[in-house]
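Participant: Some structures to go through are shown next.
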Structure P
Amino acid sequence: MISPQHVSLMAQYNRWQNRSIYASADALSDTARREDRGAYFGSLHTTLAHILWADRVWMNRFAGTPPTSPEDKQGKGSAYQDWERLKRERVAFDEEISAWAGNVTETWLAADFTWSNVAGTRTATQPAWRLVTHFFNHQTHHRGQAHAILTGLGITPDDTDLFLMPPDA
């Protein structure tokens, strides 16, 4: 099982990595950010939008933050199309994740957690710690795709190694 300290560490890592990826992506034109680069969600823009969308889905489940809309289409919907808005919302939501992480308890992590899929057609129950691990792993997985897109374009974001995270990140 993971600890509350691990959850806070991963929230800090998430914020640090998002700052790096978004700052690096800012060097590209909107057209370049939207070009299909062969990632699971195609473009860099849609990959980053998907991460924010999924974070919102899980934080709604974990902390009762506002739910996503069916029109959000896993980050492909109209709410995610403006780059400047996406950047602002990413920064703000990373702060929400960090605040939530600072309040997670060992008891909550150890308890079973029941949730429904986005379509509301299926429910499942697993230990909360496993779902929180998935939450952070999902971010890391897709940010890795974003990092690969950027490095393929000659842009070098910060290293992704956790042990290299600055203490003030």
Structure Q
Amino acid sequence: MDAYWLYAIIFAVVIIAALSFYAGKLLQQLKKQKQLQQQAEWARQQGLASHDHKVLASVLIITRAMKEEQCDFSEGCWRLSVLLTSLKMSGELALQFPAIFKLYNEIKHLSILDDRKQLAKSQRMKQDYQRITLEAKLHGNIVKDLDLLQQYTVERMSILKA
């Protein structure tokens, strides 16, 4: 009878040791998996930051060109709206720069490039008048938005660079 208990205890110890070893191995795998997930997330964040930095550099160039009147407001607002919408790590920019997005939303249906060339002269003039009228109406607000956007862009670029 004593030998039976001895074998049972030895068997129990072997099972406990095997389960402990297996549990330790699972914990190591979990730790490694968490590290890989953290590395993947860090790489993803770096990719998003790199994308946003490139976009913001373009935004800064367009903003300066618009302020120096090297780019008309319609084209600039169009380009800025598309670029700002493509940012991965920023949101609610349409609320921060409403005049830029308002002009874009008011003119985005107008013909451009080859479509514009195919319009009759009277239709082109009508669209030009509409565009110029909107630019004049929103000019002061767009100028304010450009100042804020330039400041925002410089700050975001310095944050992303750090």
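Participant: Once relative contact order in percent (Cα under 8 Å, 6 or more apart) is calculated for all of P, Q, which comes out largest?
Facilitator: P
Participant: For mean count of other Cβ atoms within 10 Å over residues 15-22, which structure out of P, Q has the highest calculated value?
Facilitator: Checked P, Q; max of mean count of other Cβ atoms within 10 Å over residues 15-22 sits with P.
Participant: Which of P, Q yields 4.0 for distance in nm of label points 7 Å out along Cα→Cβ at positions 39 and 79, as computed?
Facilitator: Numbers: P: 2.0; Q: 4.0.
For distance in nm of label points 7 Å out along Cα→Cβ at positions 39 and 79, the value 4.0 is produced by structure Q.
Participant: Have a look at P, Q and say which one yields 1.5 for distance in nm of label points 7 Å out along Cα→Cβ at positions 55 and 71, as calculated. All intermediate terms of the calculation are to be shown ahead of the outcome.
Facilitator: Working: P: 2.3; Q: 1.5.
For distance in nm of label points 7 Å out along Cα→Cβ at positions 55 and 71, the value 1.5 is produced by structure Q.
Participant: Can you tell which of P, Q yields -19000 when helix-only ellipticity at 222 nm (-39500 (n - 2.57) for each DSSP H run of 4 or more, over all residues; to 500) is derived from it?
Facilitator: P
Participant: Now a separate question. Kindly point out which one of P, Q the value 0.96 was derived from, the read-out being Rg/Rh (Cα atoms, Kirkwood Rh).
Facilitator: Numbers: P: 0.96; Q: 1.50.
Matching structure: P.
Every read-out reported here was derived from the displayed coordinates using simple, explicitly stated rules and does not represent laboratory data. Keep in mind the model is a prediction, meaning the values are calculated, not measured. Cβ atoms are built from the backbone, for glycine too; each structure is taken alone.
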